[in-house]
Each structure stands twice: as C-alpha cells, then as structure tokens.
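> Next come the structures, one after another.
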Structure P
Amino acid sequence: MRTIATYTLGCKVNQYDTEAMLERFERAGYVSVPFQDVADVYLINTCTVTGTGDQKSMKTIRRAAREHPGCAIVVCGCLAQRAAAEIAAMDNVALVLGVQRRAEVVRLLEDALASGQTINAVAPLKSADFEPLFVSRHEGRTRATMKIQEGCDRYCSYCIIPSVRGPVRSMPLEQVADEAARLGAAGYPEIVVTGIHLASYGRGTGDTLMDAIRAVHAAPGVRRVRLGSLEPVTVTEEFARAASQLPGLMRQFHLSLQSGSATVLKRMHRRYTPDEYRQAVDTLRRYMPDCAVTTDVIAGFPGETEAEFAETLDFAREVRLARIHAFPYSRRTGTVADGLPGQVDEAVKRERTRRLIALGNQLEREYVSTLMGSCQQVLFEQDAGDGMAEGYTGQYVRVRAVAKPGQLAAVRLERAEGTLALGTVID
C-alpha cells in the first residue's frame, strides 16, 4: 500500500489544487495519511506571495526530507514555478511542478521514481491554457470550492503573482455549468467561485464573470453561490443589478482595497482610487442594502507616511467595512516596489498591521450588531455541542443556534457576542 501526505501553503486556490492532485493519487491506489505521519510521498504545494511564504515552503520541504529520509517529495505551486532549479536540487525531491501539468502529477512522479532522477516539469506559462482540475471531495459536506480562472496580468507594483501564475485564462463556460451541476448532485449546497484574479474571468472568450455566476447559480442542487475576491472596478451598475436578482448569490463581496490613500494606491499601481472604491461600495449597497463588504489591506507599503496610513484607517471607517484582512508589506525581488525608496521599518509595519487588525475587529463587531433582529438564511456547518450548531449567513457572519450540521434554515438573530451571532431557527 502506497501512502501520500499533502501540505498546502497560501491561498484557497492552492488548497483547491492540492485536493485535485490528491484525488488523482487516490484514484491511482495511493492512501492519504496526515502530513505528520510516515508516508511514501509528500506533496507540498508552495506559496511565494510573501517572504514568509517562501520561508515556510522551504522549511516544510527540508523538514519532510530530514524526518523521512526514505520518502519522495513532490513540490508544486508558486514558489516551485519561480525557483524550480533550486528546489529540484534539494534532498528527496523527486518531482517539481509549477502551476501547470498538475493533472499529470501521478505519471510524472512514477516516471521520476522509475528513472531514479528528479524531474523538473515546470512549464513555461506564456501560452498556457486553463488546466481543468476537478475536485469531487471537499472539506465538510456544505461548501465546495470551484476554481474557474487562473493567472493575472495586473502587475501591481508589490506583487510577484503575474510572473508565477502566468496570463489570464478561464474555464470554458460550459465546463463551469457542468462542474457546478456535478457538485450540486454530489450534495454541496454552497459553491465558492474563485480564481487568481476572478474579475478577469472570460477575457477573450466573449463570456463574462456574471455569465459564470449565473451558470453556477442555475445548477441543480446548488442553493448558495459565494464569490472570491473581486476588484472594485468589477462593480458596475449592471453587475450590482444582476447580482441583486440572484437570490442564491451570497451578499458578501470581498473587494480588494490594499490602501485607502490615493497616493499609496498610485504607487501600488492599483487601477482605482478611493473615490472609485467608495462608489463601488455605494452601488452594491443601493441594490443590496445589508450586504457585507470585506477587504484586504497592506500595511507599510514603501513610502507610506503616518498621514497616508491614517487615510486608510479613516477610509475603512467611512465605508464601514465588515471585515479587514490586514498584513504587512512583504518585499519581493523582481517587483517594482522592491526598488522604491522609503522602505518602511519592520517594527512600524507590524504596529500598523496591529492597528488595522484592531480596527477590523471593531468594524466587524459593529457590522454584526446591525443584523440583530433580522432573519437570515444560515447554512449550519459544524456541531457546537448541547444541541447547537454553527454556520454562516450569506454575509459570512458566524451564527450559533439550536440546529444540526448541514441544515439550511432561516434564523432570527437575537444577540451578538463579539463577532458571533446567537439566534433562533424559525420554522
């Protein structure tokens, strides 16, 4: 019996890709075991968005080789795409994949083991097509992730992703519909539609992101559709109107902000201003008044002054964000921002990140409090003891009530404990 253990660093797209590759190994007769156990093969899906991602990825590879000297290691993902030769030279690495050819992972590994030679299968991305990687088993039985888009061509000044994920490419619309129907038939009531730059879906094909959303929404068995990260410029009047007409589309919109300062956004090469972001939020709320707008913010971008940082804090308060994912700027070799003057001290970046997190927690509590007294559809996901279960509203507010995991029910929200809402299921 051959065994395989997997470890994923980074984003939800990486998690999806890992699950897809694991399923291929299992179909080939491999048995999945926890990563801390002894296994014949260790598959490590790497991240290179930040320096921390690089360090954790390399540390995980070295640890697997050190603790399991007889194993074969497969390394894939963004860091593998960027540093294939360095990784291929590491102990026990049998196969290096980037962000393509993952559907061939079992054959390539077995070729490497048969030859006794490490295979570097990292492929050029310039003319890459969308690689379909279907996942039939997801964590839990309530929510499935579906990747419909790959690659990015935005070239924000701080970001390494366009060079390691390649050009924009999309899952054909008919495959989107088929995959959503398959997941609905498999018993997943909620599908999370995601991609590296989801807003670019359909570019060059004649299809649009809304076409894909409608296809997933219409799939039999699918009750709820949740979107991954979007750009503010995606939110046109037409988009918001169409979104409001889809009852199963969750009213949580993750609009990437990165900074609330116009001057910082310009240095970041982001393609919107704070005013345009505000207009996008206003448009969403005009059509869906109780929607939650969540975001990402970078603290300590090169040249960011205390005044510019204060603009970000003020802007977050003004637009009443429902949640903030805050993280310090990470310097990446090969990006424009790496060469900018005014690199911010690490201690300052940490302190600004701490202040953003504190503000985000406050804003999330305030948003949750606005929903008290309302009735919300909640998809319960896990047991909370004493006959209770926890799940999420369409706005991704965590709710606890007397219910069972897997139940989709209307809940009257009655009391908030921080960011947790307590309520009663309505018959």
Structure Q
Amino acid sequence: MAEPGLKPNTYRSGPDETGHFGMFGGRFVAETLMPNILELEAAYKAAKEDPEFHAELASLATHYAGRPSPLYYAERLTEHLREAAPAGRGAKVYFKRDELNHTGSHKINNCLGQILLARKMGKSRIIAETGAGQHGVASATVAARFGLPCTVYMGKTDTERQKPNVFRMRLLGAEVKPVTAGAGTLKDAMNEALRDWVTNVEDTYYIIGTAAGPHPYPELVRDFQSVIGREAKEQLQEMEGRLPDALVACLGGGSNAIGLFHPFLDDESVKIYGVEAGGHGLEVENGHAASLNGGRPGVLHGNRTYLLQDGDGQILEGHSISAGLDYPGIGPEHAFLKDSGRVTYVSATDREALDAFQLCTRLEGIIPALEPAHALAEVIKLAPRMDRDQIIVMNMCGRGDKDIFAVAGHLGMDI
C-alpha cells in the first residue's frame, strides 16, 4: 500500500502538494531561503507547461549532450556470468550508456534543465556542490555554455582523489572552493553551498546535483533525469520487444537511479534494485554509506529521509571508495520506495566494486566510474540467479577516466 500523500497503488504520483513522498521529503530550510524556494517552485511549474522550454531542453539534449545514449548488450560479460551459473541460468545484461553523454555522466541531463530554469528566473550566478566532480563539471559546463559565473563547492578530501575533474572545472572557468569542514566530502560541500545560497539569494541559482534537498529539487531533478528510463524502455522494446525483468543502478543521493527507475515504477513485472556503497561492510561502524540499509529517518539538507546517524542523532561521515556515493543520506523518493517495498535496496563493498570495475574493463572495453561499478557488482550476483531468457538493464551512469588514479592506488599499480 502506498504511503499517505500518494495515490494508492501508483508509485509515480508523488510528491504531494507539500513536497512529500509519504513521510519523506518536504522542505526544512531557513526562512531567508523560502522566497527563493517558492520562486523556484513557481518557475518549475510554469516550465512544465511551457512547450518552448521543453523544445529548448530537447534540442540541447540532442545536439549538445548527445542524447539518446545507447542501450548496449554486454555480450562478453553475459557469457562470462553464464559460465559460472547453473544450467539454464544467466540473464542477458544491457548497459544504459549514460557515460557517453557530454561531460561523461548522467549529470548533464539535470544541469541543462536547471540552467534553463535559472535563466527563466533571471539569475546571474550559479553555485553547485560536487563529490566525485561529475556534477561540478556538468554545472561548470552549462554555466560556460550560457556565459554565467559558477562556483563549485567540493570537499577537500574529494579534490585530492578527483584531481582530473577539479582541473576540468577550472578549465571551464569555474571557481572550485575546497571545503575543509568535517571529513571534507560531499555532505560538507552541500553544507557550504547552502550557506552561500542563504547569503546570495537575489542573484544566485543553486544547481543541486542529486534528487535530494528541499522541495521542489527531488521532483525536478528526477524529472530531468527520467529521460534515462524513458529512453531505455523505448530502446529495449525496439531491440527485444518487451520490458526488462530487472533494473539495477547505484545510489549516492540517487539521481541516476531514480532517472532509470521512475518510468518503470508502475510496471510491476520489472524488479528494481538500487545499490548503495557498502564500503568496508555494513557491520563496520561508520565504514559504509548505505543509509537505506544502515540508517534511520531524520532531517538533513532541507528534507526528511534515511540518514546515517549515531545514537545522539548526529550525522555520521560514512565511507566509500567512490567520492560520488559517500553521502550519508538518500533522496526522499528512494526512502519512500524502500518503505513501500517497490524497490529492493542492497549494497556492494569497496572490494566488490573494484573487482567489478576491472572485470567490465577487461571484458567489455568499457572503463566504468566507481559509482556504476557498485551497480555492476550487484549485476554479477544477480544475473546467474536469473533465467537465460531474462533481461537486466543497468545504468552505466559515469565513465572511469576520473577514477583511474584512485583505482591505481588501491590496486598498488604505478601510472
């Protein structure tokens, strides 16, 4: 049964008018930000009804970002997994290749939509937060495309492990501000971005990178990212003549995952798996970033959702080998989908992600980012348990160029 606030048996009907997905979501922000939030909500409602807005976004998606991204049959990976599977087992594996988008990830989908909103609202300055750097690069890219100054907040820890993306952002003209507070990761970068926004409400637009934050961000980010699932559904119908049996995507805040999942939520024959960062293992205190599997509800960054917390309710730092997955929370729609039972949320450890990273690279000639390597780790477990006539679609949401130095260090290899 659906939570209060959503229509019964319809998983795609949220959020409600107050920005809630059942008990999750909402907007818990300083009073000084409420005018901006309400202005954004009004602008987005108008944009949804504006054919010119949709036409401009579609044109940019096609001619600038390179959509549609391909749906690729991972033949060698499929055969490899079948070799170790029981007779008659081993699902067919497809990758939705959003790493082939301009800037190298799914992040450009959301950034293009939000930069158009910023321009409609007359904003003259862009800010963003980033962990792995892909959202920062996409934000800097769209700001450059439309001639707006851009400031990107990035945890100091992440600037060290994602140096290629820091350089890309600066090449694009963005100011990258390292954040030293806390553990110097994504949570801390988002804190600083919100502080900036509070003090610069008149001229600044905050491009949030994930499907979290105060309403209407979870909704609008989801809507801009849902192009992933809409394309995948149409492409698989053309290639196989049917829906997939399972979807798999990784989760940090959850934007790539909700983008793939949302168009399929009411197709109850399709099983859906979200993969959190298991880090050193769920049993290791503060050694993972799996908020849905190891957290409890609370409020952070303007919304109510599952969070990693200590016994006193203080937010934990969390850990992941991936700079893009170590957020101690999750988008509120994912929290709702967990409690409703529609989506199964699992985890993959650092070691499993590294192994999947190497396997994909050697079998398919595709170097995945460490984020989708977590999703691939679940595919490696799931496919051998499924029949050969079944199909998995996994979102390859980022490419691994940014991670090669970090991976080399973990593997003890010289570059």
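> With distance in nm of label points 7 Å out along Cα→Cβ at positions 37 and 93 coming out at 2.7, pick the structure among P, Q it was computed from. Display every interim value, and only then the final one.
On the way: P: 2.7; Q: 4.2.
Structure of origin is P.
> Which structure, out of P, Q, was distance in nm of label points 7 Å out along Cα→Cβ at positions 29 and 125 derived from, given a value of 3.5?
P
> Something else: To which of P, Q does the computed value 34, 26, 15 (semi-axes √(5λ) of the Cα gyration tensor in Å, for residues 77-324 alone) belong?
Computing semi-axes √(5λ) of the Cα gyration tensor in Å, for residues 77-324 alone on every structure in P, Q gives 34, 26, 15 only for P.
> Hey, Rg and Dmax of the Cα atoms in Å derived from one of P, Q reads 22.1, 66; which structure?
The value was obtained from structure P.
> Name the one structure among P, Q that distance in nm of label points 7 Å out along Cα→Cβ at positions 109 and 205 of 2.9 was derived from.
P
> 20 is what came out when relative contact order in percent (Cα under 8 Å, 6 or more apart) was calculated for one structure; which of P, Q is it?
Computing relative contact order in percent (Cα under 8 Å, 6 or more apart) on every structure in P, Q gives 20 only for Q.
No value in this document is a laboratory result; all are computed from the given coordinates. Small disclaimer: the values here were computed from a predicted structure and weren't measured. Cβ atoms are built from the backbone, for glycine too; each structure is taken alone.
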